[in-house]
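Below: a set of structures, written as structure tokens.
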Structure I
Amino acid sequence: MLKRLRRFLPAVLLAVAGTAAAQVRVTDVVPHSTEAFTQGLAGGDGRLFESTGLYGRSSLRELDPETGEVLLQHDLEDGYFGEGLALVGDRLIQLTWREGTAFVYDAETFEVTDTFSYGGEGWGLCHDGTRLVMSDGSAELQFRDPADFSLLGTLAVTYDGRPVENLNDLACRGGTVYANVWLTTYVVEIDADGQVVNVYDFRGLLTEAEWAELDRDAVLNGLHWDDGEQVLLVTGKLWPKLFRLKLD
């Protein structure tokens, strides 16, 4: 599987990816549903939320952060493919892939309170405390107003002057954004200028036996930075585990 993943990895990342794994320390492992096609994670104040994808199977879930148990679930209509997720105050905002619709939920009840429209595809989403940061699978991040989802600006993401494509789910840590690179086991750390300043290889989070059991589409996806614990939460589509990672 590693060779298959590397075919899709931008060559610009291969030169630096090998040095990053030593900077990661697993602090906790939580069970994760192998039925969840994870597209996004979000959370705050001890709560953890997940967006899952696939047509006919997409959902919004609240998870017990200690056991991985699903505490509350809202299923999307069959014509929507759930994607990135962000918590903004008492609201959750969930992207959809090709439907151009972002759903706004009450974070307590999962009642849909509003919808936003946007052009292009929706992939990842996080909230930096002021703005929403959104990806669409390209080498560009979008900044959006959390009140009305209007586009505030864009940022090209590069390493050594070259674009880093396939930016997928996002996690915000102040002015830093973490993004997983679709179809790989890599997460890039992006600074406020759009420069990739570090690359983390998370293939080793699962054993070779666990990788062998996974579906070919069960790639790394789902990031959330926990400010309280100062850890990065990471999982994947259909993965059996969710990890808390210290970036030393």
Structure II
Amino acid sequence: MSLATRNVTPIFPNLSKGLSIIIPAAGEGTRMKAYGIKSLIPLNTTTNIIEHQLKTIFKVFNRKTTEVILVTGFQSLKLMNNTPDDLLKVENERYLETNVIRSLGMGLRVAKHSAVLVIYGDLVFNIHALTTDLQKSTLMIDKNTMGENEVGCTIDNERIENVLYNLPNKWAQIGYFVGKELALLKQFCWHPSNERKFGFEAINHIIEKKGKFLAKQPNQIKVNDVDSPKDLEVAQAILK
């Protein structure tokens, strides 16, 4: 059985080459509470959300040089016990009073690589959402299957200008961070005053501090954030 890591501090002062993927999956998901942990919601008779995520991730990225950090919270032990043992599992025990920024911060504390890919734990996506052409900090953009109420962004010359609600270019809740942008993300997530904030607020902060994000919009990308039973229908269609 994998154990939670609490109140951790940086343990890899010299970041090595490779990729750290952080999956924040601590939230209770009020609208989906009847289904239990969102990451374990079945998509069909053979797979659930987290299994589909991992399968898709390792179709793209080399398992030997990629670490996956799963940040749990709601029904933490159940999620830890029903995911592969080779994942690095961290518990945000204060998930009810904090938001995704605290979960990301805890994941960043143990990430050993100098490149970080963030993938929200309630996403269902196809392989086109994980481009291998990742050299600079990048946000994945979806115009196909993300809901109208999700956070969007403005884009100028293939760069993200800001991230806000009620904008048509939807952020797919997948982001790649390296260099200055990764350093600013850590600074933001590790500040106690930000632990109740959302991911898009961190991105806007990074942009305000002169960080830069490329916008990647693959034509065949399909991503859905499972927030309601209706979203399950869209998610299931992505698997077909």
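Bear in mind these aren't lab numbers, they're just calculated from the coordinates by the rules spelled out. Computed from a predicted structure; not experimentally measured. Cβ atoms are built from the backbone, for glycine too; each structure is taken alone.
One table, with the values for the structure above:
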quantity	calculated
Which of I, II yields -7500 [helix-only ellipticity at 222 nm (-39500 (n - 2.57) for each DSSP H run of 4 or more, over all residues; to 500), calculated]	II
Parent structure of the calculated result 1.7, given that distance in nm of label points 7 Å out along Cα→Cβ at positions 104 and 216 is the read-out and I, II the choices	II
Read-out distance in nm of label points 7 Å out along Cα→Cβ at positions 56 and 80, computed value 2.7, structure in I, II	II
Structure with the greatest value (metric relative contact order in percent (Cα under 8 Å, 6 or more apart), set I, II)	II
